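*Asks:* Listed next: structures, encoded as structure tokens.
No value in this document is a laboratory result; all are computed from the given coordinates. What you are looking at is a predicted structure, and each value in this text was computed from that prediction instead of being measured. Cβ atoms are built from the backbone, for glycine too; each structure is taken alone.
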Structure P
Amino acid sequence: MKIVPHRKPRRTRAFILTSVFCLLTSFSLSAAKWQLAYFYDKDKSSLVINDLQFPSAARGVAAGYLDDKGTSKPVILTTDDSGAHWAVSKIKDVPISLFFLNDKLGWMVTPEGIWRTVDAGREWHELPKSPKLLMKVYFLDEARGFAIGAHKLAYQTEDGGKTWEPIAAAAEPHTDPEYTVYNNIAFVTAKAGIIDGFSSPPRAGESGKPDWLDAQDTATRREWPHLSIMLDTRDGGKTWKSSTASMFGRITRGSFLPDGRGLGLIEFTDTFKWPSEVHLIDGTTGKSGIVYNATDRAVTDVLLLPSGTGYLAGVEVVGKLQHTPIPRKLKILKSGDLSDWQEMDVDYRATAVRAMLRAAGNGSLWVATDTGMILKLAE
């Protein structure tokens, strides 16, 4: 009998190429890391970043304040070389948020009003008689814009912010202005836009203390539904329609593409099942479905790229308290199909209470934290 030696199965060229491709893909994903591009690390003071925007690929503007021995000092951080170097400069009021229409024209919201820049944030000029107590602005062009904030405030302008008129639909919900906030605005297209808000009066018997000061009470409390408010427009903000719904949590962030797809973030308080929930939204039909939630991750921002890839930024949750003022490990997740989310490699020093995701014009991705850190995704 002839003995035939054992042979390993032959591998076809296609099999080998596929294996190499998978190996390279796995390597590239593992090599991608969020690296610190800026970190404010000085004794006896700390930096809180409230917003980060990139008017152009090279020009970045971060807004916040220095906490120096209990005194708040408003500052702007800027870069002109794609984040390689950052310069800190003082400004008059504490910035809450930024909005840039293009690589030059932008607006800054402060508790005392709105400021405007025509040189990408090198100089800021206060708009006289602009509304106060605002949180965000959004402009469709140089003239037409919108502003929203606390005390049920929502305005529109047709002259670049020189004058502002109330949005009538914002006053329609039967809620107490003292506990009503419009906190998020986004336009899916130049015509279709939404303003999100909520009303959350204090519950009977509440002490008014933050949850983290009374952990025992917080652990035994149940999450209550809030009245969610939405204003939507289909004609570029000429008219708005209001609607309300009772729901758990608050809609805090949204990231939309021109085709109507978007990611929406709902954040919960107290002891809900999980601290946050991310929804995939169809802007054309209004339908949505949950694509991410986890008991040990508190998401604070979402970003959806034109490629369909999604990113989530948040912090690690340890223990029963989901939200505390104590910084925790920064966590960033990525998904190509908005279903399977994978944690990314993040610099071990990165911590935050809240983090925000931003994309620059050259495709670079950034994260800023309220602990004075700015990170860039290095592929």
Structure Q
Amino acid sequence: MTIVTEPATKILIVEDELVAANALSDGLTDMGYDVLEIADSSHDAIAQIHRQVPDIVLMDIKLRGESSGIVAAHEIQKISSVPIIYLTAFNDPDTLDQVISTSPYGYLTKPLRYTEVNMAIILALKKYHENKILKEALEKEKELHTLKSRILAMTSHEFSTPMSVIRLLVWKLQNFEDQITKEGRAKNLASIQSAIKDIHWLLEEVKFISCSESGEFPFHPEKVDVITYCQQLIDSFQTDDQIRKCRISFQSHGQRKFIKVDKKLLWHIIMNLVSNAIKYSYDGGTVDVDIKCDKDHLILSICDHGIGIPSEYLNNLFLPFLRAENVGNVKGLGMGLYIVKQAVEAHHGKIAVESEVNMGTKFTVYLPSA
């Protein structure tokens, strides 16, 4: 049987009295700590931090050379947030004020008692990890606030277009009813329905992002006839405008039609990938949608022959708000692929992308049955 143990805490001792430093090193080693090095000067301590950052630093104030341990602590904190405990014989008010300015995790006076050193290390590491968790939580909250602000600004901008279309066409139908032909009225109503569809899509995406970022991510798998369902979603793109833009070729394979997936998340995956494929295709092009369903997996492939994605964007393609420099004036929040990645990962699936500028892009999604 293999016993898994946590790695020993790595400690850097900064002390210019060699006998005391070696004794402390032996005591710490006996207690199970890993002493990386003994440094006797500010310069040596900083050099060691550059080579390998320890878990904690035990710092004497009086060191060999011109710089004190307090100066060394200030320099170390520019490199790393590693916790520092002072071990010193100095306890005068002026020294204490200088020590406090470095925000240490402990202050022990000599002669040292190893049990006290051990307890100081344990408490310092506990405080350090708590502060790290708090800092990460604050950073996450800050990122979330920034994300929400950007989503609000971009969504407001995206909403303005379909709302303007609806207002204009409703005004036109109200004020020029007698002058509009039956065909013209039908065309205006179709444009209104298309604008409403755009608004609904935006609302769904904002709702999805909100749930994802708040940690209340919904995942409700059910048995779905994915071939029929995907065909219905593809058919929803077959409007006059989309048909003029490019043709969608749909093919399905496999012996099974039913697989257990989250129907709503599958909607987000297909709608975003197919929509992107259409948006970034050249006029008159073709988007190839291929679906294979077997007992355990759904494999979805969506390939366009459009503008492609520059190679420098591929590694960060699924980050929010990322839009390649070659998209031009094509509208969008820059959140579609981020949403797709979240939906795929909720299924414990995988997504792969192949792309070449001016040749096209192919996304392949693997979803295991839930």
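*Asks:* Work out Cα Rg over 2.2 N^0.38 Å, for residues 263-318 alone for each of structures P, Q, then name the structure with the largest result. Show your work: numbers first, answer last.
*Replies:* On the way: P: 1.17; Q: 1.28.
With respect to Cα Rg over 2.2 N^0.38 Å, for residues 263-318 alone, the highest-scoring structure among P, Q is Q.
*Asks:* Output the label of whichever structure in P, Q has the greatest value of distance in nm of label points 7 Å out along Cα→Cβ at positions 135 and 351. List each step's numbers first, then the result.
*Replies:* Working: P: 2.7; Q: 3.2.
Result for distance in nm of label points 7 Å out along Cα→Cβ at positions 135 and 351 over P, Q: largest is Q.
*Asks:* Supply the structure label, taken from P, Q, corresponding to helix-only ellipticity at 222 nm (-39500 (n - 2.57) for each DSSP H run of 4 or more, over all residues; to 500) with the calculated value -2000.
*Replies:* Working: P: -2000; Q: -16500.
Of the structures listed, the value fits P.
*Asks:* Let me ask another. Hey, distance in nm of label points 7 Å out along Cα→Cβ at positions 127 and 335 derived from one of P, Q reads 4.2; which structure?
*Replies:* Values: P: 3.6; Q: 4.2.
Going through each structure in turn, the value belongs to Q.
*Asks:* A follow-up question, please. Out of P, Q, which structure matches 62, 25, 18 when semi-axes √(5λ) of the Cα gyration tensor in Å is calculated? Present the calculation step by step, with values, prior to reporting the outcome.
*Replies:* Values: P: 38, 26, 24; Q: 62, 25, 18.
Label of the source structure: Q.
*Asks:* For structures P, Q, which has the highest computed value of relative contact order in percent (Cα under 8 Å, 6 or more apart)? Before the final figure, lay out the partial values.
*Replies:* Details: P: 14; Q: 10.
The structure with the largest value is P.
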